[in-house]
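Visitor: Structures follow.
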Structure 1
Amino acid sequence: MDHHEEKNGRLAEAVALREEGRKDEARERLVDLAALHPDDAEIAYQTAWAHDVLGLEAEAVPYYERALAGGGAVGTGLAAEDRRGALLGLGSTYRVLGRYEDSVALLTGAVEEFPEDGSLRAFLAMALYNTGRHHESTRLLLRLLAATSEDPSVRQYRRAIEHYAEDLDATE
């Protein structure tokens, strides 16, 4: 087994442990693996996630940041779906830690990069709320509701919701 196969095997084992509910053990293995491969974006992402699921948000941040920085010398950046997940994870983590402006900045860029992703817009709306930008937050949520709701009564008033989302102070 070559070095690459061994690394991937160890990563797969750690992810499997997390999925089995053995979160502490997974986190320990991933921390060790991340120390051995500091430029590997995928390992950094999985290590961040392992911290996040344990409520260790502050410890997750440097791993998320490392994952999103790209692959460094190795050149192993994240696949698009993992990048989206890392952006959501870091943006949410910044918000939980009270780093609201960092959360807004990161999630604004993430929404631009992944405009079809409603979850990114929802988390951005929460961060906007935390910065006191309530109109912007509500506008974003109303647009998301109008665009994605399957509720027949919401769909019936979709145009009105979209209209008022643009100017929440409008009366007609």
Structure 2
Amino acid sequence: MPIDSWLQATLLLLVSIAAINDLATRRIPNRLLLAALACALVLRLLSPAPGAALLAALGGLGLGLALFLPLYLLRGMAAGDVKLMAVVGAFAGPYDVFSIAVLTWCAGGVMALLAALWRGRLKLALGNMVNMARTVLVPGMPAVAPQEKSSAGTIPYGVAIAIGTIIVLVRYHG
């Protein structure tokens, strides 16, 4: 089996385990992420062009981190989600991790809206999103984290990351 197939199969296993764990415990274990990162790097080094493959892994890891870190800093997601996206990037590379991130944001947005509707907190959720956008888009606007009591709730974002990843993997095989 070619290295790309091993990378994709291991990535599918990673996001599946992370999503299930996030649903069950609302945590994505660091041990899982470290083991997966080591696996991604070893598989990349075993490829026919290990230098280019390792650069792709590091580029994907960096881009995955860069795309999700601002959301963590705005308290829009947990650190485990950011680390998971970085590790997904090590498997997928920079081009695919960007596609995965965009699809993940779409899936996460739908999940968040459904959760806010379910909890009867849609107005609060939309207000929080406007405040986050204003912080990013308006120069000089101080970053103010929402108060605990003004949170519209959380979602297991590892599930959204799994959905985005699976959609990209299906694109290759289906």
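Visitor: Comparing distance in nm of label points 7 Å out along Cα→Cβ at positions 85 and 101 across structures 1, 2, which is largest?
Guide: 1
Visitor: The value 1.5 for distance in nm of label points 7 Å out along Cα→Cβ at positions 93 and 109 was derived from one model only; which of 1, 2 is it?
Guide: 1
Visitor: One of 1, 2 was used to calculate volume of the Cα convex hull per residue in Å³, giving 119; which?
Guide: Checking each candidate, the match is 2.
Visitor: Supply the structure label, taken from 1, 2, corresponding to helix-only ellipticity at 222 nm (-39500 (n - 2.57) for each DSSP H run of 4 or more, over all residues; to 500) with the calculated value -23500.
Guide: 1
Visitor: Now a separate question. Going by FRET efficiency 1/(1 + (r/R0)^6) of positions 45 and 117 (r between Cβ atoms, R0 = 41 Å, to 0.05), which of structures 1, 2 comes out largest?
Guide: 1
Visitor: Comparing structures 1, 2 by distance in nm of label points 7 Å out along Cα→Cβ at positions 5 and 157, which one has the largest value?
Guide: 1
Visitor: Separate question: Consider the structures 1, 2: one of them gives 12 for relative contact order in percent (Cα under 8 Å, 6 or more apart) as calculated from the coordinates. Say which.
Guide: For relative contact order in percent (Cα under 8 Å, 6 or more apart), the value 12 is produced by structure 1.
Every number in this text was worked out from the coordinates using simple rules, so none of it is lab data. As the structure is a computational prediction, the values presented were derived from the model and not from experiment. Cβ atoms are built from the backbone, for glycine too; each structure is taken alone.
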